[in-house]
Every structure is written in C-alpha cells, then in structure tokens.
Structure I
Amino acid sequence: MKKIYTSAIVLACSVSFGQNINLGIKLAYRDTTVNPCNDFYGYCNGNWQKTFKLPESDARYGSFQEINNNNLVKIKVILDAASANKAAAANTDEQRLRDFYNTAMDSVKADKLGFTPIAGQLKEIGAIKTKQDFLMLKTKYEGMGIGLLFGGGVGIDAKNSSKNIFGVGQAGFGLGEKDFYFNAQFEKIRTEYKNYLTELFVLTGEERNVAAKNAVAVFEMEKQLMEKGLSKLDMRDPERLYNIFNPQALKELTPEINWESYFKFKGMKQPDSVLVPSKEYFKGVNMVLKTASVENLKTYAKAQLIMEAAPYLSSKFEEVSFNFRGRMLSGAKTMKPRWQRTQALMDRMIGDIVSREFVKQHFTPEAKAKVNKLIDNLVLAYRDRIATRTWMSDETKKQANRKLDLLIRKIGYPDKWKDYSKMTIRQNNTWENVATANQWATIDNLSELKKPANRDAWQMTAVTVNAYYNPTTNEITFPAAIMQPPFFDPAAEDAANYGTMGAIIGHELTHGFDDQGAQFDADGNMKMWWTKEDYNNFKGKTQMIVNQFNSYVAIDSMHVNGSMTQGENIADLGGLTMAYYAYKKSLNGKPSPKYNGLTGEQRFFIAWAQGWKQVTRDAELKRLLTIDYHSPAYFRAYAPLSNMKEFYDTFGVKEGDKMFTPESKRVEIW
C-alpha cells in the first residue's frame with residue numbers, strides 16, 4: 001500500500017539550428033507573431049498546435065506521448081526478436097517474453113476461444129452458495145488482480161518507515177472515481193456504463209433483458225460502496241489515511257468479514273496491525289455484505305471478472321471494452337495497434353524483462369553521469385533557496401537540508417532486476433498469463449511483510465516515461481525511458497537540458513516539500529519536522545497556489561481543482577525555479593551564450609513551455625479534471641511562469657501584459 005507521488009513530466013526536444021549548436025528546442029514550433037508577454041504558450045507552440053493532427057487512437061498527445069512513441073520503435077525491435085526466438089529454453093525470461101508476446105498477439109486464437117479463458121472462473125462464481133463462499137472467492141480473485149469490495153497488500157509503514165505493514169483499501173468499482181457515481185454532469189457516463197456492463201453480460205451468454213437488469217444491480221451495488229468511499233481529493237491527506245486496526249478492532253469495524261479466514265486463504269497469519277485508510281468505506285463494505293443477496297454478490301463478482309478480462313479475450317470483448325473505456329471516457333476513435341496494447345500489458349506484468357534489454361541498448365553510462373551532475377546542481381540550488389526563505393526558521397531549514405542529505409536517487413534502472421523464475425508463462429491464452437503474473441506479484445508482495453522495508457525497490461519499470469518521488473523512502477527516481485531525446489539529450493546545449501530534465505529533477509525534489517511531502521521527515525516517516533509557525537507560513541503559501549488554480553476554467557464550466565492538484569502545482573513551480581537557478585549557477589557568473597537571437601534564459605523557458613505542448617480531446621480533458629492529480633498541460637506551462645520574476649525579467653513582461661500577475665498575488669514557496 002505504498003503511496004507514491006508521481007508526476008508525468010512531459011518536456012522539450014532537441015535538434016540542431018545554426019552555428020552547429022544543438023539547441024534542444026524546436027524553433028519551428030513557435031508562432032513569432034504572438035507576443036510572448038501575452039501568450040507565452042502560443043508563442044512557443046503556436047505553429048505546432050495549428051498543424052498537429054491528433055491520431056484517432058489517442059485521447060491526448062504531447063511530449064509525453066512523443067517520447068513514448070519514439071521508445072516504442074526501439075521496444076518493437078526487442079519484441080520482434082523475442083517473438084522469433086525459437087531457441088529460448090523453458091522457464092527462462094526469453095521464453096516468458098516470447099510466449100507472453102506471441103500469445104497476446106494471436107487474435108485468431110483469441111477469437112476462437114471467445115470467453116472460454118474465463119469459463120472456469122464464471123463457473124466458480126456460479127457455484128457460490130453463501131456469503132462466506134463469496135468472501136473466499138474474493139480473496140482468491142484479489143490475488144489474480146480482480147478487485148471485489150476491497151484490496152489488500154504490503155507497503156512501507158508511513159510512521160515507521162523501516163518496516164512494512166499490511167493495508168486494505170477500496171476497490172471493485174468499474175467507474176473508478178467517486179464523482180462518476182454522484183456528480184450530475186456525469187449522468188451520460190453512468191448510463192453508458194450500464195450499457196457497457198449489459199453488453200459484456202450478453203457476450204457471456206445472458207439474455208439481453210437479464211443482462212440489463214444485472215447491469216443495474218451491479219451499478220447500484222458499486223454506488224452503495226462508493227457512497228462511503230474516499231474521493232481523489234480525500235486521498236491527498238496522508239494523516240487522514242493512517243488508521244491502524246488490531247484484529248479485534250478490525251472485527252468490530254466489519255463483523256460481516258471473517259478476517260482470520262481472509263488471511264488464512266492468502267497463506268498468511270493475520271497481522272497484529274492492519275492499515276485501513278478509509279474507516280467509513282469499510283463500514284459501507286460491511287453494510288453491503290449484510291444487506292446484499294448472494295445472487296447480487298455473484299452478479300457483482302461476475303461483472304468485475306469480465307471487465308478485468310475483456311481486453312484480453314476475443315475481438316468482440318475488446319471492442320465493447322474500448323467503446324466504453326476508450327471512446328466514451330476518453331474520446332479516442334480507434335484502438336492502438338495490437339502490439340502496442342500488448343507491450344503496455346507486458347510492461348505491467350513482466351516489465352523488467354523488456355526493460356533490461358532496453359537499457360542495454362539505449363541508456364549509456366554517459367547519460368547517467370550527466371543526469372547525476374544535473375541532480376547535484378539542482379540539490380545545490382535547492383539548498384541555496386532554502387537558505388533564502390525568510391518565512392522559515394533556522395531549525396526548520398536544518399531539517400529541510402537533512403532531507404536533501406539523506407535523499408536516495410535512482411537513475412535509469414534498478415541495480416537488481418526482478419526474478420521471474422517462479423512465474424510460468426504458457427501459450428494457452430492471454431488472460432491465463434495475466435492472472436498468473438498477478439498471482440506472482442501478489443505472492444512477491446506478501447513476502448515483504450516480515451522483511452525490513454526495501455529501499456532499493458523500484459515502483460516503475462525502466463521503460464516508463466515518467467518519474468516519481470516516494471516520501472516513505474525519501475527517493476527520487478528517473479527511469480531510462482524519460483531520459484531520452486527529446487526530454488534529455490547529453491549532446492544538447494545546457495539551457496534546454498536544464499529547462500527540461502532539470503525541471504523534471506527539480507519537480508521531483510519539490511515533491512519532498514509539497515503539501516504531502518512536507519509531512520514526511522528525512523527518514524521517510526510521517527512526522528512533523530517543522531516549527532508550528534513555519535508550518536503555518538507554509539500552509540498560507542500553498543493556499544495561494546490552490547486559489548490560483550481554482551480560478552482557471554479548463555473547459556465549459558469545469559475549473560481546475562486547485563486543492564486536488566496542489567502537490568503537482570507546487571512541484572512544477574519549485575522545479576522550474578530550481579532548474580533556472582541551477583542553470584544560472586552552471587554559467588559560473590558569465591553571461592549565457594546567445595543563439596538564433598535568443599539568450600540562454602530565453603531558451604530555458606522556451607524548452608519548458610514546449611515540453612507542455614499538448615492536444616487533448618474534450619472527453620479526456622473532462623475525465624482528467626475529475627481523476628488526475630495533475631493540472632491540464634496548458635496551465636502547467638503557463639502558471640509557474642506567471643509567478644516568476646525571473647521570467648518577467650527574461651522576456652520584459654510588464655503591467656498590462658496578459659502574462660503579468662500583480663506581485664501581491666504571485667506565489668513563491670521554494
């Protein structure tokens with residue numbers, strides 16, 4: 001149940017222009033008819049926005065998708081070689097990679113099988129006679145990645161980060177987010193969700209009128225569950241989520257659940273302490289179990305199974321799943337090519353196998369060394385900025401520097417790859433392999449309970465275009481996939497690399513000091529390390545950034561949720577600020593070189609804004625505004641600049657310009 005605060009940083013590019021200098025920015029993307037003091041995003045990205053056509057398979061496209069697509073070309077070479085590897089010995093990673101990929105790519109076989117890959121599980125559900133039978137099956141399915149009512153797993157104890165703890169949390173509702181069940185603006189989504197469930201039930205042989213009735217029953221049960229559930233915003237309060245229950249207290253909270261049997265069926269003894277982030281949600285689970293009929297519980301279980309398996313069954317199931325998940329929720333018009341969908345699945349199931357091959361070929365020691373140097377400079381810039389915070393006492397500054405002292409940095413790939421030797425991948429069908437991989441991951445996770453916290457573990461694969469900060473380990477992690485052109489180019493001129501990779505690094509560093517990270521000390525414990533006055537000062541400043549983003553209208557009448565996105569917004573502002581001062585430090589007091597009429601400072605900010613170029617479908621934007629902790633790309637590009645005097649000085653922004661914000665309303669935290 002480890003909580004990781006991640007950030008999909010999507011930044012700039014690198015090609016050569018004039019004077020044989022690799023500028024690392026795209027001059028052709030700019031619209032120089034736009035005044036950068038009025039619309040800096042349009043100035044940097046205007047021509048790209050006018051000419052780019054969003055692929056029908058994408059709900060959104062920007063720098064994140066661009067680099068991912070570049071990486072996919074390289075990954076496809078690895079997958080094709082694996083597919084043709086007839087000599088791979090049994091029970092080797094080469095065999096697992098080949099058979100998982102080839103099986104998932106065999107659409108003809110999948111169509112012949114129909115829903116037979118889940119027929120045995122449907123029969124198991126049909127055999128349920130009591131609620132205890134349901135709970136036993138629930139525990140089994142949990143290990144296969146199918147959520148029923150709640151999920152459980154092992155993670156680092158937020159208040160004792162040297163050890164692990166077992167935790168349980170809300171799971172088992174197809175719409176995923178509480179607002180989709182209750183907010184009036186999502187009525188169409190609720191209607192289509194019930195139609196989606198109906199179609200899935202029909203594909204497994206139910207009469208349409210029965211299927212429609214069952215779809216409504218499933219929706220109502222999920223709605224009842226989510227009535228007591230936490231929203232995305234609720235989940236941003238670490239202290240609220242930290243509730244420890246002993247066996248007796250857990251029994252009193254949920255008398256309908258036989259916890260001793262639950263843990264026994266997991267192959268473990270009931271722990272003395274269990275983390276329960278949402279007490280109210282589990283009261284709701286108890287009420288559902290008390291009041292629901294066995295038949296409705298069986299129907300609910302069937303729905304969760306089919307929804308989870310549908311993308312890996314026949315083309316009819318794939319299409320029904322995509323019609324709702326892709327077309328309805330995100331606005332995409334066509335599915336991604338089958339090999340890309342398979343690659344994404346394999347990344348989740350056996351990701352270290354492809355990652356190991358990818359880094360051998362596409363991540364050099366020189367790139368790692370240069371990123372390490374960037375981190376060194378960003379940390380130095382952070383220390384300088386901490387020293388200048390007039391609203392912090394020396395005592396708190398000392399503790400902030402200690403977080404930087406003990407910071408763990410992970411670059412490129414893990415020192416130790418996962419050992420899949422106990423995972424058996426076969427050629428029968430994709431769903432069987434998915435269930436097997438999930439079972440392996442469950443057993444691997446549960447084995448950590450009695451061990452000390454593993455600070456070497458990675459929470460992303462090396463081929464993931466992303467980065468994260470983990471407060472319980474006080475670590476920043478940058479997979480190899482994000483350190484590729486156009487996000488990072490060892491051969492590019494410094495201004496762009498600081499405006500891109502430097503801002504990524506600064507962003508993740510700042511997560512250690514955002515509204516959530518600030519509640520964890522240098523050792524990764526949720527512990528107050530601030531003086532009361534300093535923390536109140538900090539909260540006052542974070543409220544300013546909440547207010548700023550609350551004022552932004554993203555689409556129709558939908559505003560950005562400043563409270564839900566504040567951690568990422570704080571990190572964007574802090575990260576860009578640190579990257580700017582790290583770049584200035586790298587100049588050693590000399591003026592920045594000017595290329596193509598642009599100073600280094602100007603190229604730095606252009607690289608930042610070009611990184612946030614993005615086209616998004618309306619449905620996807622509305623979905624993300626509801627579920628995503630990140631603000632829309634345009635506001636992520638624009639808002640930090642509006643707060644930075646350094647940007648104003650670089651481009652001559654003055655009062656009356658649209659980029660201008662009165663000094664009293666500018667946000668400066670780190």
Structure II
Amino acid sequence: MTGARLNFRLDAQASGSRARAATFRTAHNVVQTPLFMPVGTQATVKAQLTQTLEDAGSQILLANTYHLLLRPGPEVFRRLGGVHGFMSWTRGVLTDSGGYQIFSLPHSREMSEQGALFQSYIDGRTILLSPELSIETQAAIGSDIMMALDQCIPSTADEKSARAALGVTQRWAARSLAARGESPQALFGIVQGALFQELRRESALSLCELSFDGFAIGGLAVGEAKSEREDLCEFTAQLLPTDKPRYLMGVGTPLDMLEAVHRGVDMFDCIIPTQFAQRGTAFTSRGHLQVRRGVYKFADAPLDPNCSCPTCARYSRAYLHHLAKTGESLGWQLLGQHNLYFYHQLMRDIRASILGDRFLELYHEKRTVLHAPDLDHPTVPQKSARRNPRTLGDYEVHTAWEGFSSIRQVSSGEIMHSRTAPMDEARGLYVEQSNLAARLRPAADEDAPDAVALVLWDVGLGAAANAMAAIRCYEEQAAAGPVRPLQIISFENDLDPLRLALRLQHEFPYLRHAGPAGILAQGRWQSRLHVGLSWILVPGDFPATIPQAPLPPDLIFYDMFSSKTSGDPWTLNTFCGIHAACAGRATELYTYTCSTANRAALLAAGFYVAKGRRAGEKAETTIALTPAAYRQGSSDRHEWLSAEWLRKWDRSTARFPLQMQPEQRLEFERAILGHHQFQGI
C-alpha cells in the first residue's frame with residue numbers, strides 16, 4: 001500500500017487487534033510506526049539538545065505554527081532555509097496549524113469564516129490566522145508534514161456547537177489543501193466532531209474525499225473522560241483509510257498511547273515527557289516515580305534498572321532527588337531525557353510485537369505496568385488534621401459544569417453518571433426503559449398483597465441512584481393504586497461511595513430517605529409505609545456473590561464500573577453465572593455499555609441482545625433477555641442486534657471478552673454465529 005507524498009507502506013497488523021506497524025518517508029528520513037513525536041513548540045524540545053533527541057530515537061519533532069508565526073516569524077525561516085537548519089535537526093518535522101492555540105485563547109480572539117482574529121502576545125498587533133496564512137507559514141517553516149487549520153472546541157460541547165465548528169473545519173480543510181498547491185510537503189486533514197459519532201463519521205468521510213496525505217483525530221484530550229476518548233478514537237480510526245497515517249493529536253501518557261495503538265493509531269505527540277520531568281516525575285518499568293519524595297534522598301540506585309538511557313546509566317535517584325528539590329534545571333533535563341527514552345522504547349517494543357504477531361500479549365502485560373504507581377516505594381496516605389468531607393477512601397465528589405454532583409473513583413478517574421444527573425440517568429436508562437411502573441401493577445386476576453414479588457437485582461450499588469429510582473417508582477405507583485411486592489437486591493464490594501454521598505445529602509438529595517441509611521447500618525431495609533417494599537445488600541465482589549442472592553431476578557440493573565476499571569464483572573464466566581442464576585425465568589438485563597466485547601459475552605452466555613436507548617453521550621446502551629423473556633413477547637419491544645452488528649463484531653478488535661484464553665475463542669465464535677438470534681438473517 002502506498003500513500004502519495006509519504007510513500008506509506010503497511011508492514012503488519014496484529015491479530016485480534018487494529019494495532020499496525022508501518023513505514024513512510026519524509027523529505028528528511030524514513031519513519032517507522034507506531035511513533036511518538038516530542039513537542040518542540042518554539043523549535044525546541046524544552047531542556048533537550050537535538051543530539052539528545054536523536055540518540056533517544058526521535059524520528060519526528062512537532063513545532064507550532066502559531067508561536068513560530070509570532071516569533072521569530074516566517075521571514076527568518078525563509079532567509080535561513082527553514083526550520084531544520086535553524087534548529088540543527090536532520091530528521092522529520094511536523095507543524096501544527098495553530099488551531100489548538102487559538103482555541104486556548106477564548107477571550108483574546110474572534111472566530112469567523114475567514115479565520116481567527118487575535119492579538120499577538122509579542123507586540124500587540126492584530127493577526128488574522130486564516131487557512132491560507134497557516135499554510136503559508138508552515139511552508140516557510142519548511143516542515144515535512146503540515147496540518148490543515150481547524151476550529152477546535154471542547155470535546156464536551158453540545159451537538160449544535162459541534163456541528164457548526166465542524167462545518168468551519170471542513171471548509172477550512174479544503175482551503176488549506178488548495179493553499180498547499182504543488183508543494184512537496186505532506187498535509188494532514190483533521191477529523192473533528194466532539195463526542196458525537198455521527199459528526200465524526202461526517203467529518204471523516206468528507207475529508208477522505210480530499211487528497212490529504214494522512215489524517216489526524218483532533219478534538220480529544222480536551223475535557224472528555226478517558227473511556228469516551230478511547231471509544232471515539234476506535235470509532236474514528238475505523239473510518240480512515242488503511243493506506244495513510246493516522247495521528248491522534250495531543251495524547252498522551254504511555255498507557256493512552258498503548259490503548260490508541262490497539263485501536264489503530266500510528267502517531268502521537270504530547271508535552272507530558274518533559275512537562276512531568278519539570279515536576280520531578282519519571283516514567284519507569286517500576287511505575288511512576290516522583291523523585292522529590294524524601295524516600296529517595298539516600299537512594300544510590302539508577303532511576304530505572306531496566307533502562308539504558310544516559311540518565312539511568314550515570315546518575316542515581318539520590319542525585320536526581322537533590323536536583324529536583326533544589327530546582328536545578330539539570331534535573332529537569334535529565335528526567336526529560338529519560339522520559340523520552342522511555343516513550344521511544346515503548347514504541348519500539350510495540351512495533352516489534354506487531355511485527356512478531358504478539359501484540360495482544362504485550363498489550364495485556366503493559367496495561368498493568370504502565371498504570372502502576374511507584375512499585376518500589378508505594379505512597380501511604382497521610383492522615384489529615386482536617387477531614388475533607390468531599391473525599392472518602394478512593395472516592396471523591398465530582399461536580400459537573402451543569403451543576404449536579406456525582407461520585408468519582410480517584411484511582412481510575414471513572415465517574416458514576418458523568419454526563420447526566422444520577423437520578424435522571426437512573427430513571428431514563430433503567431426505570432423507564434425497563435417499564436418498571438407497569439411491571440409493579442398486579443395482573444388483573446391477582447390481589448396485590450398476594451402477588452408474586454418482583455425481584456430486582458441492582459448490580460453495582462455505588463451511590464444508590466438506581467436503587468433509589470426504583471424505590472421512588474414503587475412509592476409513586478403505590479400512591480396511585482395496588483402494586484406488587486418489590487424486593488431489591490443490591491450487590492456491592494465497597495460502600496464508601498454511598499457513605500460519601502450520604503455525608504453530603506445536600507448535593508445528593510435523592511438519598512434523603514430511610515432506605516440508604518438502613519442498608520449501611522444493617523445491610524437491609526424494610527419500608528414501614530409499604531409492607532411489600534424491601535431492600536437487602538449482598539456485599540462482596542459480584543461474580544463471587546451471585547450464588548448468595550436469596551432470589552433469582554426478574555430485572556437486572558447492571559451498572560458496574562467499566563471493563564477498563566473492573567474487568568471481572570464483564571467476563572463470559574460472569575454473564576454465564578448471571579444466566580444460570582435466572583433459573584429459566586423471563587429476566588431482562590439493562591446496562592449502560594454498548595461495548596462489542598460485552599455484547600458478545602452476553603450472547604455467548606445465552607442472552608438475546610438488543611440496542612438500548614441513548615444515555616448521555618452514548619448513542620446506544622444494551623438490553624439482554626433470557627430465552628424465556630424473549631419467547632414471552634418482549635422481543636417485539638426491542639431493536640435486536642442484526643447482521644450489521646455481526647459484521648462489526650467480525651471486524652472488531654474487541655471480538656472476545658476480557659480474560660478469554662486463545663483456546664476458548666473458536667468455541668466462542670461458534671456460539672455467536674450459531675445463536676438463535678441470528679438465524680435466518
């Protein structure tokens with residue numbers, strides 16, 4: 001496969017993943033992917049010599065058009081023959097267009113169809129950065145790869161704003177391409193669309209009709225959750241041509257890059273290696289080290305025993321600790337040098353694993369290591385003289401810009417109900433979608449007190465929003481007429497989120513009820529007003545406690561942390577355990593996920609699987625029915641996964657659930673393809 005100016009060649013793609021290794025040629029060097037590009041905003045990577053960057057393995061540096069336009073200015077590059085000779089760098093250079101920097105100055109610029117009007121921070125003059133001026137400046141700089149000017153907005157922007165910005169970006173892309181003309185410099189288009197899949201699709205399809213030499217995924221890492229970024233990255237990468245480079249802009253940590261490579265990305269840039277170095281942080285095979293810590297004052301050992309960089313070969317942790325504590329710039333330089341070596345070595349290891357078709361093995365090995373804190377000297381939480389009422393254990397209160405509060409897990413960064421107020425999401429996604437109100441009404445031939453109880457499994461109690469939404473629904477229906485008994489069974493292994501939310505009931509007003517306090521105090525609660533309403537807690541890890549549930553479920557609200565944070569609840573074994581616990585009943589399961597791997601695991605466990613309603617920024621959620629529920633006529637109410645989904649599953653990097661061994665995959669594939677849901681389609 002070849003791509004015009006860059007002679008792009010795909011060398012290998014990993015089995016069971018979208019990870020790929022490629023080679024392309026700039027005007028100055030041959031480049032092998034995946035690759036990380038150090039950020040040299042002002043034609044310099046902070047505190048690093050170009051010789052150091054060459055020795056570390058840097059193939060392309062990133063410079064910024066906005067800053068170089070203001071100082072030293074395009075005329076300097078024209079007279080001196082471009083950025084390579086100017087900064088004494090013999091390898092590739094990519095220039096950003098300046099769009100992100102304009103985005104970062106919301107109070108100092110005006111946006112129009114013509115471009116971005118702003119005042120120079122150097123001399124106060126007014127400049128209109130148009131697509132034409134951006135390309136003209138990049139041509140003067142002499143970069144090997146230029147970027148089209150785009151209008152960047154927060155990833156969490158509403159759909160109307162995102163669509164308007166996308167329209168501008170698409171028109172500017174065409175103008176940038178026209179301005180490039182016959183220049184030998186490569187030019188990348190930038191896919192935008194915030195968190196809206198349909199906008200991302202429109203952007204990618206439109207750009208792919210133009211003669212760009214590569215494509216970037218922009219507008220991420222600017223406010224969204226990590227899981228949202230990864231989902232949008234995978235979705236967008238699938239839309240881009242296989243014969244041109246794919247570049248995820250502004251990302252990120254080593255773990256971020258590993259996840260993005262798995263989803264089909266080739267190129268990355270970020271300031272993190274040098275920025276973190278300035279703060280005293282190093283990425284190592286022993287976790288993230290903060291060398292300012294006193295534990296390193298006498299540490300006569302290399303920074304990373306598995307690293308061959310000059311810093312690790314020559315200097316001790318004790319010396320680096322001293323430099324960081326005294327604020328010496330040499331400390332920043334040495335730590336930055338090490339971090340860049342670490343990043344580049346990670347890229348080399350990933351490439352080698354792809355070429356050797358063992359990427360998935362390396363992926364699972366590295367995920368844990370790259371997320372680890374200091375393994376040699378784990379931090380011990382200090383007792384504070386004053387208790388922070390907004391934190392408890394591994395959790396803290398998160399307040400969204402819309403004004404509502406929810407609970408965030410500190411270690412993973414995952415937020416319970418991040419885009420929608422907890423009770424709004426609980427009612428819309430679980431209570432209303434499951435038609436709980438109608439289910440609570442007894443059949444015409446039943447007396448309410450004697451009717452069979454409706455059993456609800458609340459899997460992932462968290463801060464109790466789903467359970468309380470069900471209780472409120474019961475109380476509303478009971479006020480209107482006869483209702484069936486309702487038995488809620490909540491599963492949870494950590495009650496700190498509920499304890500924390502109860503501490504701040506003014507921010508979580510739905511907890512102003514006797515039920516949550518009873519669950520915390522006794523592990524059970526019985527309504528005094530409604531004899532048919534009861535609630536019990538099954539503590540412990542959910543997969544292990546399934547057999548401890550006193551009753552099989554009629555409904556399941558499945559609201560665990562995502563598979564990236566807590567893998568066990570999303571495995572095939574767990575879903576098989578749930579299916580067995582349903583004991584042949586007509587059970588329906590509702591969950592926020594639309595993950596291909598999770599849906600496949602539900603199918604293989606014996607459930608029939610349908611698309612659920614939109615929730616927050618997720619265009620779809622998931623509904624799963626036991627065979628008995630499917631036969632009872634519930635099948636008429638849902639949009640079932642179809643042949644289109646099967647094709648997506650067959651192409652996906654997430655065909656198999658977590659923790660599935662290679663020898664189990666053939667049987668798993670047969671279970672999916674032979675599922676009754678797909679017969680005759």
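Readers should treat all values here as calculations from the given coordinates under stated rules, not as data from a laboratory. Everything numeric here is computed off the predicted structure, so don't read it as measured data. Cβ atoms are built from the backbone, for glycine too; each structure is taken alone.
Given structures I, II, which gives the highest value for mean count of other Cβ atoms within 10 Å over residues 24-31?
I
Taking -10500 as the value of helix-only ellipticity at 222 nm (-39500 (n - 2.57) for each DSSP H run of 4 or more, over all residues; to 500) derived from one of the structures shown (I, II), identify that structure. Numbers along the way, then the final one.
On the way: I: -16000; II: -10500.
It must be structure II, since only it matches.
For relative contact order in percent (Cα under 8 Å, 6 or more apart), the calculated result is 10, so let me know which of I, II that is. Write out the running numbers ahead of the final one.
On the way: I: 24; II: 10.
The value was obtained from structure II.
Upon calculation of semi-axes √(5λ) of the Cα gyration tensor in Å from the atomic coordinates, which of the structures I, II produces 49, 29, 25? Walk me through the numbers before you get to the answer.
Details: I: 42, 29, 25; II: 49, 29, 25.
Clearly, the read-out refers to II.
Looking at structures I, II, which one was distance in nm of label points 7 Å out along Cα→Cβ at positions 232 and 256 calculated from, given that it came out as 2.9?
On the way: I: 2.9; II: 1.3.
Only one of I, II returns 2.9 for distance in nm of label points 7 Å out along Cα→Cβ at positions 232 and 256, namely I.
To test your reading of the models, identify which of I, II gives 20.5 for mean count of other Cβ atoms within 10 Å over residues 144-151 when calculated. If you can, show how the numbers build up before the last one.
Details: I: 20.5; II: 28.1.
It traces back to I.
Rank structures I, II by distance in nm of label points 7 Å out along Cα→Cβ at positions 64 and 552 and report only the one at the top, that is, the highest.
Values: I: 1.3; II: 6.1.
The structure with the largest value is II.
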